[in-house]
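The data blocks that follow each hold one structure.
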Structure P
Amino acid sequence: MRRSSWLGLIGGVLIGVAGGVPVVAATGPGNAGENIAAAVVGAGFTVSEAGDADAASDATVELSAGALTLDAVPNFHFATKPVADIITGRALTLALGDGPRTAANYDGNDDGVAVVTDYRGTNGGWTLSAEAAAFERVGGDVSDTLYFSAFPITGKATGDNIGALTSGAELLDGGPVMAAAPGFGTGTTTWRLDSATVELLQSVAAKAGQYRSTIQWRLSTTPQP
């Protein structure tokens, strides 16, 4: 005949042996030293006098990181202007219009949009800046250059998480067109051009023809303060 069950204290855990099967004398949930992860039948948490036994398990998922990408940048086309205005200096402001659309660069679009996508999963913020070079006459030499004193642009940004995102820039000094502070700018952010003007400097030697300025865009992982 099997002897009656006995109780013992092993490793600080009170257990009972019923028919040779250890039973954890606790109602759960477990911890690092006392748990039911081994799934021993009959050795689990004991239902308390209140009628409960508790356990805790895990559900896990991992989100893989994506990239920060510059997906679109705009061209700026200005209205045709009389060369006399530049020679005399009487009207030096260029406004957006239906000017020439010949291009030497390949990335710009004529829809007036800049697009940034941030799927890094860091919420680190970013800055998109742009800087315009002097206008050079197509087919001309180095002396056929129009310089400017200002190139301000304005626009509106929309997106998944724009928050306090700032937009608008001075392209003379490479200012930020869009800047997302840490915690913002995730997902896709689209900037749409509202206005742009150029304040040319007078040039008494200006020549008729088409002029082009290359705009250098840069997307940086460093957010603006």
Structure Q
Amino acid sequence: MHNQSSNTALAYKKLKVAILSNEIASGTQMLEREAAEHLGMSRTPVREAMLLLQRDGLVQVRARHGMTVLPISQQDLKELFELFFNLETVAVRQAALNWQESEQLEELSQAIKQMQSAIELHNMLSWTLADRHFHEHIPQIAGNSRMLRILTSLRDQSHRLHLQFATAMSRPLYQPKQLEQIYLAIRNREAEHAAELHLRHLQDQFELLSLYLQQSEFA
């Protein structure tokens, strides 16, 4: 029983990484048998992993049809960013007020440096991973575990679109300078200023991604 559970977790992790990195692209349909052969596993843990991915909002599962990787629509984008606008700005404000140790902030600083290095190397996957690390570390600093779980799930969905944009456009969604300003406001405990900067940062992303999706629909 334990072995089956660990195999499910492994299948879930491998399929999720492949989807988030766009190795398995949006719109791809994959039968249980195909996924099991791809992973070198039996079909039972793969079937259970697909159901977990459906819970995450990444795929749709249909009997005898396996899973289909869901694309992100304009409506999906709107709903995602409505939540980011509300939840992440609260997390930024709490992080500015609640941080205790400088080591907590060092994670943010390192993420910004990694993003800059990724731009210099033209590595959009590394840029996207560092972007995600920065944003997910903020609710950790804020000390809000429930918000962290919610935002991590939302980031799973937006992460794919960030990487699609960066790969298709051969440039990152934004420059690290935006995050440097947010980082400094958090470090200086300027809670309201940090929240305002972060909201503007999210609004800029939303506009660019919305335009990208519109252009992709007519490409």
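All of the numbers you see were taken from the coordinates with simple rules; none came from a lab. None of these values were measured; they are calculated from a predicted model. Cβ atoms are built from the backbone, for glycine too; each structure is taken alone.
Here are a few things to note about the model shown:
- Test item: distance in nm of label points 7 Å out along Cα→Cβ at positions 36 and 76 calculated as 2.7, pick one of P, Q: Q
- Origin of the derived value -0.49, -0.69, -1.01 (log10 I(q)/I(0) by the Debye sum over Cα atoms at q = 0.10, 0.12, 0.15 Å⁻¹; candidates P, Q): Q
- If helix-only ellipticity at 222 nm (-39500 (n - 2.57) for each DSSP H run of 4 or more, over all residues; to 500) is computed and equals -500, the structure in P, Q: P
- When mean count of other Cβ atoms within 10 Å over residues 164-171 is calculated for each of structures P, Q, structure P gives the greatest result.
- Distance in nm of label points 7 Å out along Cα→Cβ at positions 172 and 188 derived as 3.6 - corresponding label from P, Q: P
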